[in-house]
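K.L.:
Given below, in the form of structure tokens, are the structures.
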Structure 1
Amino acid sequence: MKEAPAIGLRYRVSWLLVAATIVVALLVLVALQLVGGPAWIRHGLHLAAIAYAGVVVAGQLRPRVRALVWHADGSTEITLRGNATGGERSVQGAVNGARVMGPLIVLTLRWPPRARQHLWILPDNLDADTRRRLRMRLGTDATGSFTSGNTDNG
């Protein structure tokens, strides 16, 4: 059997995911408004929901992982976003798991010492060819442990 080729991708912001997060946050605010109870509790929960949604959206707009190269032997080179004082840095890691749910692919990356990141890959943040090769690689994993959920042909 032929070895799977290396797959390299630059991780971009998914505007579909950002929009979905904002819609869910607005639905949470509406649900909190419909809950009975003292107004001060509702206002506190509103502030907490807005703050949490803001942190999540900020994390989505500035992802920690910039790029990923998944080699044929299973090893992974992960390029991380630099902090304010330094530039990008590259680390060796592994694709610890993956889930395919319709058009959504979620890769779980791990690298030393104990860092972990989930990459939410939707059609708007990865080109179609790389996405197809990634889905094929996940679908042909010998252990069968990577893929779950629905698959599509896109």
Structure 2
Amino acid sequence: MDFVRDKRQMAILFENFVRTFYRVHTDYKVKREDIYWRWIAADQVAAGLLPKMQTDISLTSATRKIIIDCKFTPEATQHHYEAETLRSSHLFQINAYLTNLPVGKLTDICEMMLLYPTVDSPLSHDFMDGLHRIKIRTINLKQNWQGIHKDLLALVA
């Protein structure tokens, strides 16, 4: 029970589950990936202050790259004044990845996904930033294993 109540441990478990699933059940190369800031620091002290950017999951094939950021939060949205919106900090993180992607053949078409677990409030929204597709998705963890398996594969199909 203590493990289930530990949000940090549950977030790590969710992320590891999704990463391992794609490693086992797809042909993508699956890994965590460091993305380095394009900013040029004035000195070593300033350089040391930049936070590390590391993807939760990077899926790569010869023709496609998908970066998935797993978010284990009770709510995928937030309330700003009276409007329901996506969580700005999550969007800022995805935007930082996009802005600082290393130059490469898949960089221009790299896809981003925020993935949230859910048991009752599904989300499926798509956005574009130039050629980059950004997906906001949920995976229903209350369904049976076959449904989870099918849905996770559909997310990257």
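K.L.:
Using the calculated result 3.0 for distance in nm of label points 7 Å out along Cα→Cβ at positions 30 and 78, pick out the matching structure from 1, 2.
P.N.:
2
K.L.:
Consider the structures 1, 2: one of them gives 17 for relative contact order in percent (Cα under 8 Å, 6 or more apart) as calculated from the coordinates. Say which.
P.N.:
2
K.L.:
If helix-only ellipticity at 222 nm (-39500 (n - 2.57) for each DSSP H run of 4 or more, over all residues; to 500) is computed to be -10000, which of 1, 2 is the source? List each step's numbers first, then the result.
P.N.:
Values: 1: -12000; 2: -10000.
That value comes from structure 2.
K.L.:
Continuing with this model, one more query. Out of 1, 2, choose the structure whose coordinates give distance in nm of label points 7 Å out along Cα→Cβ at positions 38 and 62 equal to 2.9 when calculated.
P.N.:
Answer for the origin of the read-out: 2.
K.L.:
Computing log10 I(q)/I(0) by the Debye sum over Cα atoms at q = 0.10, 0.12, 0.13 Å⁻¹ gives -0.46, -0.62, -0.71 for which of 1, 2?
P.N.:
1
Read the figures in this text as sums done on the coordinates, not as results from a lab. Predicted model, so just to flag it, every value in this text is computed and none were measured. Cβ atoms are built from the backbone, for glycine too; each structure is taken alone.
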